[in-house]
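Structures given as structure tokens follow.
What follows is calculated from the coordinates using simple rules that are stated; it is not laboratory data. Only a predicted model underlies this, so the values are computations on that prediction, with no experimental measurement involved. Cβ atoms are built from the backbone, for glycine too; each structure is taken alone.
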Structure 1
Amino acid sequence: MISIEEDKLKDFNYSGKTEWLEANGLGGYASSTIANCHSRRYHGLLVAATQIPTGRTVLVSKLDETIVVGDKHIELGANDYNGVIVPQGYQYLKSFTKELYPQWTYQADGITIRKSML
């Protein structure tokens, strides 16, 4: 089991560069960084092997979650625009684990959300 310490998760130099990969055994996969900030051309939530062995197509690139409470919006995503990270959702990361599949736990304003990639 892989488990990353909370202080490393909140450090974008670490969480924005450390990658995870979940393969389906058929040539397709999902991958990104722990901060869910894509740093490679073929990062994506659904990358299909359309022409085995080398043809890959990103079908679903990413989803950026937002917690909405009344008029307040807490964005959990992260995107790198030439060194400017917007939004900075990695700051809400409480834990990242990977046993059978990757799981993130976010905590913001007393709200805890767990996200899994299956």
Structure 2
Amino acid sequence: MLKAAEINPDQFNEESISYSLAPRMNAMGRLADANPMVDFLLSENATVLSVTVNQLEGLNARRKLLCDQVFQGAMDQIERSPDLLDHPVLMLSHPEWPAGVVGIVASRLVSIYQNR
């Protein structure tokens, strides 16, 4: 997993976990069934580990893409209706936004609009 995340084991630290490994592992639960992560964490089988790392990389790439798409959709809604920012709570939605990434996008929007 370190190799796939391009982490040098000699420089492994809490940032490596927070910003590289945890998001990959979390992507499985956001976009698929998280149960295989238990097998991954308990396994010593090289094949199981390799297959799971490949799944994680694919899901993480998909999570990033979905986050970017949902974020852009949210920004488009705000641009079309700037009066949405006149309320104490910003409420946005779209039927095709995956629930697994909405929280990530909401956090980005808070960073942008929290002081308005």
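Here are some notes:
- Which of 1, 2 yields -1000 [helix-only ellipticity at 222 nm (-39500 (n - 2.57) for each DSSP H run of 4 or more, over all residues; to 500), calculated]: 1
- Structures 1, 2, by distance in nm of label points 7 Å out along Cα→Cβ at positions 13 and 45: label with the highest value: 2
- Structure responsible for 124, with volume of the Cα convex hull per residue in Å³ calculated and labels 1, 2 on offer: 2
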